[in-house]
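Multiple structures are listed underneath, in structure tokens.
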Structure P
Amino acid sequence: MKIGVSADELSLGTQITYVPMHAGDDLSHPDCEDGFVTSVHPAGQDAFCRYWRKDHSDLRTKANSELTCLDSLVIRITQPEWRINQWLKRIGLVDA
């Protein structure tokens, strides 16, 4: 699987997996993190993302989104869409 996405592939709520460089292309590497996009940086080389705890029970990044290089992301669905929408409402990015 090719790691890296372009800005035009992402939008609010797109589910992603962050793959650190040392993980190679191994999506099962323990340092990979699943999450979703909250916005794409205007320069188009980074996205702001929220990430789940390893057990997916809750968000690890509740207070702020993290700026993540698009070269380290893979589009990957790991959660039901309603759960992403629930969080987008909770953090105020879509109307309740």
Structure Q
Amino acid sequence: MEDLQTDIKELQVAIQTLLKSHASLKRENTQLKKLNDDLQANLLEKKKLVEDAQQKLVAGHVNELYDPNDKKSLQAKIDVYLKDIEKCLDLLNASPWKS
């Protein structure tokens, strides 16, 4: 009978140890999940910064492709195209066929 009592006490101690370990692991798991979420958010932010930097770099390279005179000429052509588009839109808006 004493052996049974000893076995039960040892089993209770083992269960208590397991419960403490389980609680500790749950706390650690919660902390790790929060850390993971924080790192994921940080990673997304860094990816956005990298994408923005890449876009700026590409824009910088495009600017380097043209000398100032070419840029002015290109801007003048774009302005003419925009004026033509605006004229077309005005004509369409004034059209008696519009619905």
Origin of the value 0.85, where FRET efficiency 1/(1 + (r/R0)^6) of positions 33 and 81 (r between Cβ atoms, R0 = 25 Å, to 0.05) was derived from one of P, Q: P
Work out the source of 8.1 here, i.e. which of P, Q gives that when mean count of other Cβ atoms within 10 Å over residues 1-8 is computed. Q
Could you figure out which one of P, Q the value -3000 for helix-only ellipticity at 222 nm (-39500 (n - 2.57) for each DSSP H run of 4 or more, over all residues; to 500) was computed from? P
Name the one structure among P, Q that mean count of other Cβ atoms within 10 Å over residues 17-24 of 10.0 was derived from. Q
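Assuming 1.64 is Rg/Rh (Cα atoms, Kirkwood Rh) as calculated from a single structure, say which of P, Q it is. Let's see the in-between values first.
On the way: P: 0.94; Q: 1.64.
Going label by label, the one that fits is Q.
A short reminder: the numbers here are calculations on the coordinates, not readings from a lab. Keep in mind that what you see is a predicted model, and the values were worked out from it rather than measured. Cβ atoms are built from the backbone, for glycine too; each structure is taken alone.
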